[in-house]
Structure 1
Amino acid sequence: MKKLIPFVLIFCLYGSWVFAQNNTGVTKSSLVIKQTDANTNKIRKEGLENSNVMNFAFYLTDVSGPRLTNSPGYFRAANWAKNELTKMGLVNAAIEPWGDFGTGWEQTRCYVAMTAPYYAPMIAIPRAWTGSTPGNNIISSNVILIKAKDSAELYQQYSGRIKDMIVMFYSNDTLHPSFTADGERFTDADLEKMANSKPDTARRPAGRNISPEQMAARRQQQALTRQLNGFYNKEKPALVLSMNGRGNDGTVFVQNGGSVNKGAENNYAWVMLSSDDYLRVQRLVNAGEKVKLEADVKTKFYEKDIRGYNVVAEIPGSDPVLKDEVVMLGGHLDSWQGATGATDNAAGCAVMMEVVRIIKATGLTHKRTIRIALWGGEEQGLHGSRNYVKTILPIRQI
């Protein structure tokens, strides 16, 4: 029976060690490598002179593309990682199901542009698990700006008006130019203040800086937002525009807009625009200008296999007794669909793959089994790792 022991993983490509902590709280080397200068130099030399970490990152991002859970991009990355780990010499490499996740989804085409009062291409990305614009050709429509303070006004003023139209919901323009650099160095005074800071344990009511009127308005807006999806599904617009809620200067953060459940209603196209493009269109429409957009948004759902998958592989331990204890390391393989997920979390996966590559390449032995796991479904709620612990790990321990 393999036993998973609590661990603290510390691995630096410039030479460090992997440690495990036993149940008594005493930290000891789980790899039981003699900490000699010769062995340390082996790890340093392999990591510094033969590093493959950037190549791993390239295949996970540029080659695989976006890795939305259960999408073709995710399985491109998963199959590549499994094969690469096998080539390194790891055993039991597998794309392992952990339970039901839901439908896969990918965008296959996205084009949105303003054609009147002048032509301007838009920065747009479909929201995950949403539908396509109708037909096989580019659609063209005037833009309808919905301005409703509550669901009653929404249904009274806009029912029957938005079918096959391009619509957007009025958003307050709260963006301001930033003159602060994205990155800055901490001064000695900053560091001293951080070192001397004390944890703030005082409990304060939520929204303490918000007036009762502001809180009521916020709740009303949240209730209206919850009504919009049902309204759009009923009224069937051709395309719904939404504004990027984070970032500016053309940066778009996009997640989901529909359900992963098989057979769920996701029958309208829904894209995220950059805040710059969205607010430009909104200002024009709000001023009474006739604004026309054309769009061609196509997405695809995958319902044949709704299971979620992790990639796992391991290096067996050398000790007859301790090899049944496992030191685990890994990161999450999936990403959102708007980009290639370099920092979240191809970087973590690439480093962990480099860890096991260096262990194999140096030939240094370890008593316990080392297992790498690249999780799926993490962006939708840590599904891959949680279900591994709940369902897969107990089976592996038998």
Structure 2
Amino acid sequence: MIDDREGYLAAVAALAAGSGPFGVDAERASGFRYSQRAYLVQVFRQGAGTFLFDPPAIGDFSELAEVMRGEEWILHAASQDLACLRELGLDPERIFDTELGARLAGLPRVGLGTVVEDLLGVHLAKEHSAADWSTRPLPQSWLVYAALDVELLPALRDEVAKLLDAAGKTEFARQEFEAVLHRETPVRVDAWRRLSGLHTLRTGRQLAVAKALWEARDAYAQEIDTAPGRLVPDTSLTAVARAMPETKRDLAALKEFTGRASRNQLDRWWAAVEAGRAATETPVVRPPSDALPPPRAWADRNPEADARLRAARAAVTELAESLVMPVENLLTPELLRRVAWSPPDPITPESVASALQELGARTWQTEQTAQPIAQSFVEAAQAAAEPDGEGS
């Protein structure tokens, strides 16, 4: 592992002298640390070799970024690594995502180990995929694992590209890679509402306590750079809010209140409980949302939309099968639900394509799906208008 300036600059020079695209990967400490920073960055290039960089020790990656500028980067499941790479100033202009490419090509399993074995005939041991990469020093076996994650990426890229080309899906993949590259990270509003078990809380006061506990845990987790769930699990926080303990002793006695920081930080948690109890404004139990009702409720709430969704879902599923790709890659279920709930007027392939693109669908997706969706919408409306009155 390269963890000093001299070694880093020598590696950059070697990579600059290499040729072709860069195989890139990053290892975080998800589930162990609060941050999503990279604790290891692996880079491979033909003619240069594989280099393992220690980001906390190196700090500034501007020289490496300059060498890699304008070249294609090969990543497996790029969306998982782009944010932590950009945090280091490593921001690709072109990518090839071997995981996404394998999905579009119709491979049944797309994990790196499986795809490498299927397409290259090489078995990769994946025993360190969930390791704490903030560990120092990193064991040699972990470094070998990390190196193998990038060493085979150029060869894997070529094999996936062949499959895409043979299936006429190269343009599909290009547009998908561009979408991944330019996708904005969604801003979480009221992140505390993602607490497990929050649905069991019935009053605004209980929610105020849960919110205060979540905020106290989040601040402490950030302060000591530890994953929040390793301090006190979600279910413990919602259990406290549900029980509404009257005293600090009651809180300590609550058997559902567990976690390694549940007792040694008891004053912190009790202060949060008191803050929630004293809050002058409490969260609403059911906040306004633009989320659609669950499809199981559509038949009662919007039977016409339900009919459209059922017909269109069958058509899109059939199309995905014919294209040999997962239906969610052909068109995400959320986009299909939204256009079925609020269809354009009039319903034509062109208007459906426009509606889907406004929702974020790529051009290739609308070219494939707009016509069958529009046709299924029209057929659903015609069936509903038949004289039997049942719409079936």
Checklist outcome for this item: Comparing 1, 2 on distance in nm of label points 7 Å out along Cα→Cβ at positions 109 and 181, the highest sits with 1
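Could you tell me which structure in 1, 2 was used to calculate relative contact order in percent (Cα under 8 Å, 6 or more apart) as 30? Don't jump to the answer; show the numbers that get you there.
Numbers: 1: 30; 2: 13.
The read-out was computed on structure 1.
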Checklist entry - Of the structures labelled 1, 2, which one yields -9000 when helix-only ellipticity at 222 nm (-39500 (n - 2.57) for each DSSP H run of 4 or more, over all residues; to 500) is computed from its coordinates? => result 1
Next on the checklist: Going by FRET efficiency 1/(1 + (r/R0)^6) of positions 93 and 381 (r between Cβ atoms, R0 = 35 Å, to 0.05), which of structures 1, 2 comes out largest?
Outcome noted: 1
Item to check | Winner on distance in nm of label points 7 Å out along Cα→Cβ at positions 69 and 365 once structures 1, 2 are ranked, highest first | outcome: 1
Checklist entry - Looking at structures 1, 2, which one was distance in nm of label points 7 Å out along Cα→Cβ at positions 125 and 333 calculated from, given that it came out as 3.8? => result 2
Checklist outcome for this item: Calculated from one of 1, 2, mean count of other Cβ atoms within 10 Å over residues 45-52 reads 17.8, and the structure in question is 2
Checklist entry - So semi-axes √(5λ) of the Cα gyration tensor in Å, computed for just one structure, reads 47, 26, 21; which one of 1, 2 is that? => result 1
Next on the checklist: Out of 1, 2, which has the highest value for mean count of other Cβ atoms within 10 Å over residues 61-68?
Outcome noted: 1
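Just so you know, all these numbers are worked out from the coordinates, no wet-lab data involved. This one's a predicted model, so the numbers in the text were calculated from it and none came from an experiment. Cβ atoms are built from the backbone, for glycine too; each structure is taken alone.
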